[in-house]
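Each structure below appears as structure tokens.
Quick note: the coordinates plus some simple rules give every number you see, no bench work behind them. Note that the structure is predicted; figures quoted are calculated from it, not measured. Cβ atoms are built from the backbone, for glycine too; each structure is taken alone.
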Structure 1
Amino acid sequence: MSWFEVQDLTWFQKLCIKILQCGKIPEHVAFILDGNRRYAKKLKTTVEAGHVSGFDTLSRTLDWCRHIGIKEVTVYTFSIENFKRSKEEVNELMALAKNKFEELLKEKERVKENGIRIKVIGNISLLPEDLQRLIARVDLMTAGNDRAILNIAMAYTSKEEMTHAMEEIFWGTREDLLVPSDVDDDLINQCLYTWESNHPDLLIRTSGEVRLSDFMLWQTAYSCLHFSSVLWPEFSFWELTKAILHYQVVHPTIQEAKCVASRKCRSCNQLDPQKKNRIDHFINKLREKEDLALKSIATM
């Protein structure tokens, strides 16, 4: 199945979308795609087939999000912890990922036409070199797109992301671009893998597990957390609808909490001009460093 499966919605699905759009639609939805292996076991098929079914569900879900009007989606596809699985399963997952990123490069014109930005978040140096190259090329190919955004978390954990952010800040102080007093929430946020994105409005986890598994812990402080009992390959339009309705119910409460936190931040984070200039210069240097690293990976 293609990354961008175009589905004909039923009249009832279209009606439900119209009803959903009368309320607040989340701009950014994050998914923890859990349950592929249990689905394979349930159907008495291979684990690899379970992961392929999981990708097919992802393709359909991205299309539902497009119809509903959700601009940004982040999917947790492979945790650093997943490297502890059997060598056979890890190799199968890497091969599947390689195949799907090759497909993206072949669909270059379609991706450009739809204005889709695709970015992998995580420590991609842990992945096979041929997969790293494909990821870097897809990132560079879609860098100017902004109509829809897909973030793919691979070789990712929040702990590693925070460690990476601290390493970047340490680099900034070592290069005399920053001083210790420059470090605050906003600076850390700019050093995360997700610096380009708004924080998720809604996080959905499938399979009945009620935990975040070290995923976007910094970014989901004010997200609606929705836990679905279905396995990921069984995730449906109706499960997505339920999650959005849940978000719409709790949205006013979350907004109130965010407003209180925002007022406190504004009162605490009045930047003096020197500090602002220093941080802006550091961020520019950091982006240049990241861009050079990405281009180097794409051509290695």
Structure 2
Amino acid sequence: MALNLTSRLQVTAHYFWNRRNASALSHHGVRLEYDPEQRRMAGIILGFTFTLLAVALMAILAWFKPAGQVGSSRILADRDTGAIYVLVDGRLYPALNLISARLIAGEDSRPTFVKANELGKYPQGPIVGIVGAPTQMPIRTGLGSEWAVCDTAPKATPMASAAEQPVVTAIAGAVQTGLRSAPLAAPDAILARHNTKTYVIWSGHRSEIDLANKSVALALGIDSTASVPVPMSSALFDAIPATDPLINPVIPGAGAPSPWNLGQPAVIGSVLSVHDLQRSGADTFYVLLGNGVQRISPFVASLLRSQ
């Protein structure tokens, strides 16, 4: 017996009949003026289309105007103001121009534009760069150059005028050290002044001090026989990274009885010295706190003892 296959017209009629039955049950009518299935499919198609358009629009915006991430970039720029910054050792330095930022970073890279809140996540250093540097500079590989800036201060005497300013000289070439110049290495330091403040230059840093604070001055070895602070130019002052001012440390509860039995009377804030025979007989210093001890440097130990 031959099979009677269903025709396309019969299938369409069957679907039409089912839609009429569904319309009769849900809308109490069979005229099919309103087809909920078609409207549902139309909504899905429109929603999918709008989603694709939104994704495409965001992709275009991200391509032409990216949000900007610091990542491994060392030369950064504020998206709102266009200010140039160079990132060195985790610290952000405002640069006078792009050429200066590239020279400091040591790379010929384009600045990465980021938002101001991204720049605010890094500690900021002084302004760096060369005033009046060209906006563009040809890049030549395989070449090297050396240059330096010399800060010649006037003779430091107690009667020297504060108006006397040091002379800044540019040196085209390497600095020759000898009898008149040498690298400043530990434990050497220089006492300098800029404007009305006094600083100690040590190990490539500058720390503000108050000479009226005798405990800090004596801990540094500064007494009446010390030399007069050497004036610094603004160029040298801006080039040296700054640290926190050197002041007397504050120990919470200093002078109160210690809860620890050390074998001899001691109060909170006392300086403890440990003599280590295994390390060339060097002394290690600690300060006694309310919750234990804290290792400190010989300089901090001298400060605490002077108090």
Structure 3
Amino acid sequence: MRRSTANLMLLACAAIWGTAFVAQSVAMKTLDPFWFSGLRFLIAAVALAPFAAAERRRAQQPYPRRLVGTVVAICLVMFAASALQQVAMVSATATNAGFLTSLYVLFTPIVGWLLYRDRPRPIVWVGAAVGLSGTWLLGGGLSGFTRGDGMIVVTAIGWAALIVLIGRVVQAAGRPVGLAFVQSLFTGLACVAIAIPTAPISLDAVRDAVWPLLYGGLLSGGLAYTLQALAQRHTKASDAAIVFAAEAPFAAIGGALLLGERLTPAAMVGCLLIFGAILLVQLWPQPQDRGVAATP
């Protein structure tokens, strides 16, 4: 696959994930966060199942047992980040969620250093300071920064951990579709297990949220994760991270066009600072390429 083709696939992922914040926001009007997360990931798992089975049949070697623990960690982090993000969408806007989530690009080198002693470059700390300043302006300071916004920042750390962990697994064992299926199935079942005893649900509520569920499951879950996993093998880490950063403006565009969300001048400056911090970290010269794996 040509690198330009891979980058176009990644851009499609960013567009799907960015506009998915709109679907998540709309679904919160009728569905409990855990029900929405559970159903959308189960839809994704069903969609991925036949492709994961075909991938397994083509595999020439059994899955390495040494990676099972890492896969379990991936499933747990995926569940925690996805569930917390959906709970946050009750009070966070789609626009803010998109830009705050993009902070994972800054957190990834830091998480890599904490987990595997992969020391981040000094410019990462500069980018982190600029990015956090942007989040302050985007949220309107302490008075405007909602609890949901804070949760979204925490989920960005979770997505950063997934980038590091999934990168290790896919590079060592391949089978990206199978991994996407397993983590989707686990996350879906875990969310439903929490939702059943804690939140009532009705067929009317599901019917009202059917389009956000299908978008979140088939496109944001099944299609985007598969495209991303395939494309990451054919593009540089810096290129991939920059393309993924496009998720934020796609979220802002979707929020403005579909939900009527508007940014204040200070929030616009905050968005520019976040995007600028991401570009600063990713475009700054580095001694060698680093692998990038997967994002929400």
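Brief remarks follow.
- The greatest value of FRET efficiency 1/(1 + (r/R0)^6) of positions 201 and 249 (r between Cβ atoms, R0 = 25 Å, to 0.05) among structures 1, 2, 3 is that of 1.
- Answer label among 1, 2, 3 for the case where helix-only ellipticity at 222 nm (-39500 (n - 2.57) for each DSSP H run of 4 or more, over all residues; to 500), calculated from the coordinates, equals -24500: 3
- Which entry (1, 2, 3) yields the derived value 43 for relative contact order in percent (Cα under 8 Å, 6 or more apart): 3
- Cα Rg over 2.2 N^0.38 Å - structure with the largest value, from 1, 2, 3: 2
- Comparing distance in nm of label points 7 Å out along Cα→Cβ at positions 177 and 273 across structures 1, 2, 3, the highest value is found for 3.
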